[in-house]
1. If Cα extents along the principal axes in Å comes out at 116, 82, 61 when worked out from the coordinates, which of P, Q was used?
2. Given a computed value of 17.2 for mean count of other Cβ atoms within 10 Å over residues 512-519, which structure among P, Q does it belong to?
3. Tell me which structure, out of P, Q, gives 15.2, 45 once Rg and Dmax of the Cα atoms in Å, for residues 456-639 alone is calculated.
4. For Cα extents along the principal axes in Å, for residues 152-311 alone, the calculated result is 49, 45, 30, so let me know which of P, Q that is.
5. If helix-only ellipticity at 222 nm (-39500 (n - 2.57) for each DSSP H run of 4 or more, over all residues; to 500) is computed to be -15500, which of P, Q is the source?
6. When distance in nm of label points 7 Å out along Cα→Cβ at positions 88 and 272 is compared over structures P, Q, which one is greatest?
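Since every read-out is calculated from the coordinates, none of them should be taken as a lab result. Because the structure is predicted, anything quoted here is derived from the model rather than measured. Cβ atoms are built from the backbone, for glycine too; each structure is taken alone.
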Structure P
Amino acid sequence: MTEDRRPSPLLIRRFMQLPRPSREVWQGGIVMMPTWIASGPGAEPVRPYGAVWVSLSSGLIHLELEKDLGQHGPDLALDALVQFGLKRYKGLAGRPARIQVADPALGEFIVAGLGDAELAVETVPELQAVGHVLRMFAEDNSNGPLPPGPFSGEGVTPERMRGFAEAAAAFWRAEPWQFLTDEDTLRVESPDPPSAMSHVTVLGNAGISCGMHLTPVPMSADELERLPAHGPSSGDQSLWALFFGAIDEMPFEDADLWLAGGLPVAQREAYPWLVKVRPGSERVRADATKLAFVEGVLRALAATTEADIDAGRWTKSVRTSAGPADFTLALPLLLPDERDDPRWRPETPDPRVMERMFVELERYQRLHPADSPAEREALMDRYIEHLEAGERPAAGQTPIERAQDLVFDAFGTRGRRRTVLARQALALDPDAADAHLILAEQAAGPARALPLYERAVEAARHRVGPETFEGEVGRFWDLVYTRPYMRAMLGLSDTLVALGRHDEAARHLQDMLRLDPTDMQGARYRLLRVFLAHNRQTDAETLVELFADDTHPEWRFGEALLAFRREGDSPASRRALLAAIGENRHVPRLLAAAEPPEDKSSDVDEPGSLDEAILSARQLHVFWHATPGAVAWLKRVAAAARSGRSARTAARRSARGRRPRR
């Protein structure tokens with residue numbers, strides 16, 4: 001039942017006393033507002049309604065929102081009209097001689113409610129002035145121009161949009177990102193793709209954002225990552241993007257279409273919209289041909305199986321809103337005549353590939369025993385000569401060795417080919433731990449990855465053997481054959497943290513430090529974050545003491561936070577913080593900010609650099625802000641440190657100015 005918002009008889013009498021010039025025309029009605037509100041945490045966002053009136057002569061506007069969701073009967077429009085006249089009478093010529101509405105029943109209600117038989121009512125098909133007001137309101141909330149609506153593309157109809165919505169929902173439910181990563185570029189071989197849509201990248205494997213990119217040329221994940229924020233910098237590098245998100249992340253016109261038309265959606269976070277991003281901030285919507293093509297790609301991928309993908313090329317017959325079509329897709333990375341193309345190689349080599357030389361050299365030495373140092377040196381020279389000639393003098397002979405070679409091949413490639421090679425390795429050697437590790441790394445999300453990491457740990461433990469766990473404690477990173485176990489343990493602990501199972505992760509990390517006290521993998525940083533998150537103060541302090549020589553700012557600022565948690569602002573905690581600031585002066589500003597710094601995805605870790613500070617602040621930001629008083633203390637001490645540096649600099653300059661003349 002809607003709340004009665006009808007104005008009181010007194011207000012209506014006052015309104016009717018306003019003058020009525022014949023030129024005064026007001027346009028208005030009840031409209032859905034271009035904003036979103038939620039009734040509570042986790043509640044579905046909804047669009048509130050409001051009454052809007054616009055004076056066509058003066059341009060003045062008046063808006064009243066419904067007080068409660070769903071409370072927007074015609075009395076809301078009547079009340080807004082009366083309030084408009086009474087509150088803005090100085091700017092208005094008077095009350096209207098004519099009103100423009102889209103709903104004739106609303107016009108009749110207003111005439112009857114005012115008791116004003118002389119008020120003319122005009123029914124118009126479109127409330128253009130009201131629409132202009134709503135656009136201005138939306139652009140103001142969005143801090144910029146609104147993207148074009150779904151029907152701005154030539155020939156796009158509600159039927160085409162429904163077909164697109166159905167295909168997007170099927171794509172989401174099929175989850176093709178569980179088989180494809182953002183390093184896999186698919187080629188659409190038939191039908192002939194529209195301009196700039198010949199290559200497809202499926203997003204979602206990393207668990208960050210789901211969707212699809214369509215480009216005119218193959219683009220690696222690194223190339224897509226380097227694109228400017230608003231799209232390609234060159235007009236030749238068009239980028240079509242399919243986004244999925246909650247309904248309040250869609251353009252308003254798209255959201256209205258889904259709400260009014262009842263278009264299908266897979267789940268609350270899976271409302272789709274397709275847009276072409278051009279240099280700058282311009283966005284373009286697909287025409288009917290492109291929209292139907294993308295619909296076909298989505299339907300083809302929704303019907304694609306893992307076996308289809310691993311075949312390298314496959315065809316799916318689908319029905320689209322433009323009619324039936326056969327879509328042939330190819331993954332060049334898996335095609336024998338294309339998979340060695342340099343474009344498919346990782347831009348940054350996997351450091352694990354470097355272990356191949358150690359493994360193969362050990363094999364070569366077993367095949368060619370050398371007794372004296374001179375013979376061993378000559379053997380090494382011959383081995384290097386083989387490598388320089390492009391030969392593989394120590395290729396695997398046994399199933400276990402051939403499986404290891406396939407794993408190294410997998411480390412040297414990317415995307416789906418890694419998965420294929422890893423599975424080939426496991427067919428030869430079920431205990432090939434690094435092959436299980438690759439499958440875990442390629443899995444979509446921590447829930448899928450967890451059992452694969454557990455299997456990798458189990459396989460590595462079996463291969464290493466109990467005698468190694470007894471006799472080689474402390475050397476588990478020095479020995480090449482124990483590294484797969486350490487890698488699997490690190491991946492398992494990261495996955496457990498992602499799933500909120502911190503105690504289990506901590507036990508694994510502590511065992512890694514027992515096996516490799518030098519901590520070449522950085523397990524201590526992960527363990528410190530777990531201790532900080534769960535206020536395990538004693539454990540954290542013991543860990544910090546164990547690596548007291550670590551001068552990395554993440555370690556130093558973590559140590560300072562522990563000191564503050566233990567004793568607040570004290571000489572000892574200030575000394576710890578000043579020592580941390582001395583390692584990197586950029587960190588305090590980043591830690592003190594309301595939000596953690598954006599991830600620049602940089603591998604640069606130059607001591608004292610801004611990149612190093614960003615990496616450190618991203619890891620520690622949440623813990624500093626979760627500690628009462630810590631950020632304020634950080635600001636005070638950092639400001640004092642800056643003042644001290646300035647004073648010392650000024651003193652040095654002054655001293656230089658007082659030097660005696662020669």
Structure Q
Amino acid sequence: MLKHRVILLITWLAGINAFAQPHQWSLSSPDKKYTVAIEQRREKDGKKQLYYRVNYEGKAAVLESELGVLIENQLFESAMGIENDPGEQWFENLDFRKTSERAVSSSWKPVYGERSTVKENFSELTLHFTKFEQVNELAEGNLGTSYDKRRSYEAQVIFRAYNEGIAFAYHFPETKNGAFLHITGEQTSFTFPAGTVAYHERWAQGPYHLLPLSGWKDESERPLTLKLENGLYVALLEARMTDYSRGKFKLAAENRLQVSLYDNLNVTTPYTTPWRVIMAGHTAGELLQNNDLVLNLNDANAIKNTDWIQPGKVIRSGLTTKDAKACVDFAVQRNLQYVHLDAGWYGPEMKVSSDASQVAENRDINMPEIVQYARERGIGVFLYINQRALTQQIDTLFPLLRKWGISGVKFGFVHVGSNRWTVWLHEAVKKAAEHHLMVDIHDEYRPTGFSRTYPNLLTQEGIHGNEEMPDATHNTILPFTRFLAGAGDYTICYYNPRIKTTHAHQLALAAVYYSPLQFMYWYDNPSLYRGEPEIEFFDRVKTVWDDTKVLNGEIGQYATVARRSGEEWFVGCIGNNDGQNLSFDLSFLENGKSYIAKTYTDDETVPTRTKVKVQSFLVNSSTELKLVLTKSGGAAIHLVPATESDINTFKKKIQKNLQL
């Protein structure tokens with residue numbers, strides 16, 4: 001009897017020790033700048049909960065925050081006789097089993113991008129857990145099967161630490177019983193120090209508002225960029241969201257955000273959730289410089305032959321054959337690659353009766369004639385198609401468009417958010433690839449890196465762009481918020497009188513904003529061009545790049561980005577509504593080599609309606625440029641290696657510092 005009491009006492013003491021000792025793990029990025037600490041501990045109510053926190057160079061980027069997925073399998077559990085604590089979250093009381101680790105140090109070459117080579121270096125830690133649930137014997141005849149007394153599920157939390165940021169996802173391995181999961185939300189949260197402010201945006205095509213982490217009336221879009229009082233900039237993003245419900249960020253408590261899903265979803269194991277991503281930097285520019293992180297968290301290119309995927313510049317045409325041919329001619333003259341026919345070419349796009357397999361009877365559009373005319377001149381054609389028609393006709397429509405010789409499709413008014421339409425949309429991109437069609441997704445869709453896997457998805461809207469005529473301050477917010485997620489179809493305008501920026505600002509956007517399919521003249525037409533010399537910058541600028549450098553930037557104030565194609569560099573600098581005095585050096589240029597810098601700046605004394613001054617200078621890597629940006633202004637710069645003849649011509653003009 002005494003022996004049994006001793007055994008019971010030892011067991012009870014061991015239970016106390018297990019209760020008191022939390023599980024703790026840590027992970028660091030290869031360069032040691034990021035550290036993440038994870039812990040599972042028992043709370044006062046006796047339940048075990050997972051937490052994490054993130055530091056960047058010794059400063060708190062995210063304070064202790066919860067981890068977990070909210071799962072409710074009530075109908076399934078009732079049928080199976082599973083008993084659960086009604087007050088318990090699924091991710092509580094997981095039994096830790098083991099860890100697994102790996103490190104990757106490699107690089108890959110995208111079909112196109114902001115850089116010709118992307119580094120992919122990270123340390124990975126996977127935490128393996130088991131979830132046990134009590135199962136009662138089924139009544140005779142109930143489903144004709146009996147089950148074990150305890151059912152087990154496996155759950156994993158995968159953490160990756162890159163030099164560019166931290167990412168984590170939840171994985172549910174395949175089970176013997178073919179389990180499915182009804183996901184209703186996430187416990188995933190992000191807690192920040194007092195005084196943190198965020199660039200809140202309620203919807204993907206809306207304006208930004210700088211708000212404290214208190215008193216929010218609605219959710220905020222992702223990416224969400226925040227400024228901490230310790231000097232850090234932090235961005236919260238989502239990656240590889242192709243078969244899930246869109247996540248936004250809601251205020252769960254003061255200074256604490258939580259992932260808020262659009263809707264519930266049912267998944268079958270094995271299943272991995274999208275990545276939750278945290279980036280940090282001492283400057284806003286560091287965030288933009290490291291935005292390849294989102295692509296790295298997606299699967300490799302799944303398209304074997306990508307020769308047909310050709311990024312380029314595009315002009316939107318009027319909806320007549322005459323207009324389309326005029327745009328083709330303009331595209332040839334101005335080094336554009338595509339002409340686009342927008343909404344209305346096939347009829348009432350919002351109606352069930354819409355039919356995108358033929359041109360509307362009331363339109364003077366000869367599609368075969370337009371496509372042939374364009375093809376003979378090396379120009380491709382994009383067509384707008386609303387999701388209503390795509391949903392009804394996609395399997396017959398895409399083969400037909402390829403037969404017509406169409407280069408790509410702009411998906412219009414797509415449904416976003418729900419798991420159902422998220423899956424549909426990404427499957428539609430895959431189907432487009434089967435028929436060699438490039439894609440531009442408009443309206444609320446925001447990228448999470450799928451262009452790495454299916455690079456026929458060139459770009460997407462999900463942006464408060466020039467269709468809405470935003471001001472210059474809004475434009476200086478975008479590089480450090482929306483463009484952290486990937487390419488944005490901003491639809492640049494130039495001649496339209498409603499633009500709220502200078503023309504040099506508009507020129508600069510082509511270098512500051514990244515979009516492999518770049519609309520250059522959204523509300524314009526060829527007749528508006530009257531020989532303005534600065535248009536040559538649009539003629540020469542590229543849409544994809546071998547290298548990208550963020551030279552400076554402050555959210556809502558200014559941004560300067562330099563991009564290289566071959567030996568050429570294109571620099572865009574934009575300021576806010578108030579104007580800026582900026583300077584930056586050209587140290588990104590090759591040492592020992594001289595370059596011709598052609599500059600495009602605002603100048604009211606220039607005798608053209610656009611008031612853009614064009615100048616040329618001889619520069620090198622030690623040159624410093626000083627810019628005086630007017631209100632809502634900007635500057636564009638094109639740099640090419642100088643020949644000996646160029647150097648002789650400019651010998652007397654070379655300067656250490658240039659003020660423009």
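1. P
2. That value comes from structure P.
3. Structure of origin is Q.
4. Q
5. P
6. P
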